[in-house]
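Some structures are shown below for you to check.
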Structure 1
Amino acid sequence: MREKVINYGFFFTGLMLFGLANAIAVQVKYLGLHPWEVLNVALFEKFGFSIGTWSTLVGLLFVGLSWSLNRKYISIGTFLNALLIGPFTDLFLWLNFLPKATHTPLDYLNLLCTMIIAGIAGGLYVAGGIGAGPRDGFMLSVAEKTKLSVSRARILVECLVLAIGYALGGPAFVASFFYTLITSPIFQFTLKHFRHLRTQLARQPELRD
């Protein structure tokens with residue numbers, strides 16, 4: 001039971017931080033957003049609802065696509081990821097405490113904070129071991145079906161998503177091409193340490209016996 005609580009604690013904290021990162025990024029969206037957020041913001045600006053609602057709907061769409069391609073990448077974590085990051089994003093936007101765009105170098109600092117938080121969030125939620133998100137599951141399925149490497153499948157899918165978002169009027173700019181370059185090393189570093197921390201926390205009762 002203790003291990004489950006720790007795993008889900010890591011997982012849900014990671015999802016919450018993803019929502020926070022997305023909400024901060026939206027404040028300085030003129031600098032460019034992550035390809036998936038370019039699409040979500042484009043859909044919001046074109047059709048209404050909220051950014052978080054579109055994040056959830058797009059996530060559920062990719063759950064369905066992943067299900068049709070390869071069900072082994074679908075788990076309870078996949079659905080929770082699709083259903084919760086969007087509402088967390090909307091919550092942080094609704095609270096209205098995040099710094100607004102100043103159109104000064106401070107905006108670049110906010111964007112860098114966004115990328116760091118997103119990298120940490122990825123490390124946390126994956127370290128929880130509850131399951132891959134819908135977008136990650138889809139990219140893994142594409143890689144398996146096309147025999148591409150996972151990194152090439154990711155580049156292919158995210159470039160396609162970015163193109164669709166941009167065509168719909170989404171905020172694609174220079175920063176959109178740097179998200180993966182910056183967040184991936186942070187993700188790899190934090191994942192290693194959060195996995196170690198999770199293992200240590202799970203073992204604590206055994207150490208006291």
Structure 2
Amino acid sequence: MWENPKSIEAAIKRLSGEIEEIDNFFYKCNENDDRLLYTNMLERKRDDMVRSAVLQMHTAIEDLLNLHITFRITGGTHRRRSSRSQSARALHRMLFGGGSLGFEMKLNLALALRLINSKTKERLVILNTVRNKCSHNWVLKVPVRYGKRPTQKKPPLLLYEGRDLHSVAAIKDFVSEYGGIYLKLYIKYPWPLRTRGSGIGNRLTLTNKS
């Protein structure tokens with residue numbers, strides 16, 4: 001299908017139409033009737049875009065770490081039918097699903113297995129902190145008031161390298177940094193179907209070249 005130019009163009013048209021319809025329904029429903037409400041919805045949309053970038057980086061990197069850890073310990077991927085030993089199943093339960101290890105514990109394990117270095121671990125701890133804020137706060141474009149005196153400057157909730165992650169420059173740098181970490185992990189993994197590529201892998205390759 002994806003080698004047929006007509007099929008590709010048809011998919012682009014369909015997906016573009018669906019995305020536009022969702023955008024119009026969710027974010028633009030008050031574009032003409034209530035400009036103040038529309039402004040607020042644009043704020044929510046920006047929040048959602050920043051949240052999406054953070055969660056996608058975190059999820060993609062965590063998934064790759066799971067694969068690397070599995071391969072390093074068992075010599076196979078969690079999807080391979082040959083990895084059905086008790087140890088492989090126990091490791092799968094440790095890494096995937098409810099009751100699995102938290103992200104920082106996986107980072108410690110990856111460091112112990114020499115899959116990442118201490119500097120990468122430190123950067124991924126920062127990513128995890130930002131991810132947790134995105135997951136547990138509905139509104140992201142807010143100052144942090146807790147623990148601050150009234151006269152103190154209130155830092156933004158999403159702080160990256162001393163900057164508000166909502167700024168265009170900051171989010172670009174954020175995606176560039178963690179996209180680079182993802183790509184390094186992606187390249188190192190012995191993909192059995194690697195020639196087929198990866199959606200986020202291809203996207204991040206383009207991002208880091210720009």
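Can you say which of 1, 2 returns 3.8 when distance in nm of label points 7 Å out along Cα→Cβ at positions 45 and 125 is computed? Spell out each step's value before the answer.
Values: 1: 2.4; 2: 3.8.
Derived from 2, not from the others.
Quick check: 15.4 is what I get for mean count of other Cβ atoms within 10 Å over residues 101-108, calculated from one of 1, 2. Which structure matches?
Working: 1: 11.6; 2: 15.4.
The read-out comes from structure 2.
Of the structures labelled 1, 2, one was used to calculate helix-only ellipticity at 222 nm (-39500 (n - 2.57) for each DSSP H run of 4 or more, over all residues; to 500), giving -21500. Name it.
Working: 1: -26500; 2: -21500.
Derived from the structure labelled 2.
When FRET efficiency 1/(1 + (r/R0)^6) of positions 61 and 149 (r between Cβ atoms, R0 = 25 Å, to 0.05) is calculated for each of the structures 1, 2, which structure yields the highest value? Intermediate values should be presented prior to the final figure.
On the way: 1: 0.55; 2: 0.10.
Comparing 1, 2 by FRET efficiency 1/(1 + (r/R0)^6) of positions 61 and 149 (r between Cβ atoms, R0 = 25 Å, to 0.05), the maximum is at 1.
Given a computed value of 2.1 for distance in nm of label points 7 Å out along Cα→Cβ at positions 37 and 53, which structure among 1, 2 does it belong to?
On the way: 1: 2.1; 2: 2.9.
Of the options listed, only 1 reproduces it.
Can you spot which of 1, 2 the value 12.0 was calculated from, given it is Kirkwood radius over Cα pairs in Å, for residues 117-156 alone? Before the final figure, lay out each step's value.
On the way: 1: 10.9; 2: 12.0.
Traced to structure 2.
Out of 1, 2, choose the structure whose coordinates give FRET efficiency 1/(1 + (r/R0)^6) of positions 29 and 133 (r between Cβ atoms, R0 = 30 Å, to 0.05) equal to 0.60 when calculated. Walk me through the numbers before you get to the answer.
Numbers: 1: 0.90; 2: 0.60.
For FRET efficiency 1/(1 + (r/R0)^6) of positions 29 and 133 (r between Cβ atoms, R0 = 30 Å, to 0.05), the value 0.60 is produced by structure 2.
Of structures 1, 2, which gives 18 when relative contact order in percent (Cα under 8 Å, 6 or more apart) is computed from the coordinates?
Working: 1: 37; 2: 18.
Going label by label, the one that fits is 2.
Quick one: distance in nm of label points 7 Å out along Cα→Cβ at positions 93 and 109 came out at 2.5 when computed from one of 1, 2, so which one is it? Intermediate values should be presented prior to the final figure.
Details: 1: 2.5; 2: 1.3.
Structure of origin is 1.
Taking mean count of other Cβ atoms within 10 Å over residues 5-12 for each of 1, 2, which is largest? Could you put the intermediate results ahead of the total?
Values: 1: 17.8; 2: 10.5.
Max of mean count of other Cβ atoms within 10 Å over residues 5-12: 1.
1, 2: which one has Rg and Dmax of the Cα atoms in Å, as calculated, at 17.2, 61? Each step should come with its number before you reach the end.
On the way: 1: 17.2, 61; 2: 20.5, 62.
Here the read-out was taken from 1.
Since every read-out is calculated from the coordinates, none of them should be taken as a lab result. Bear in mind that the values here come from a model prediction, so they are computed numbers and not experimental data. Cβ atoms are built from the backbone, for glycine too; each structure is taken alone.
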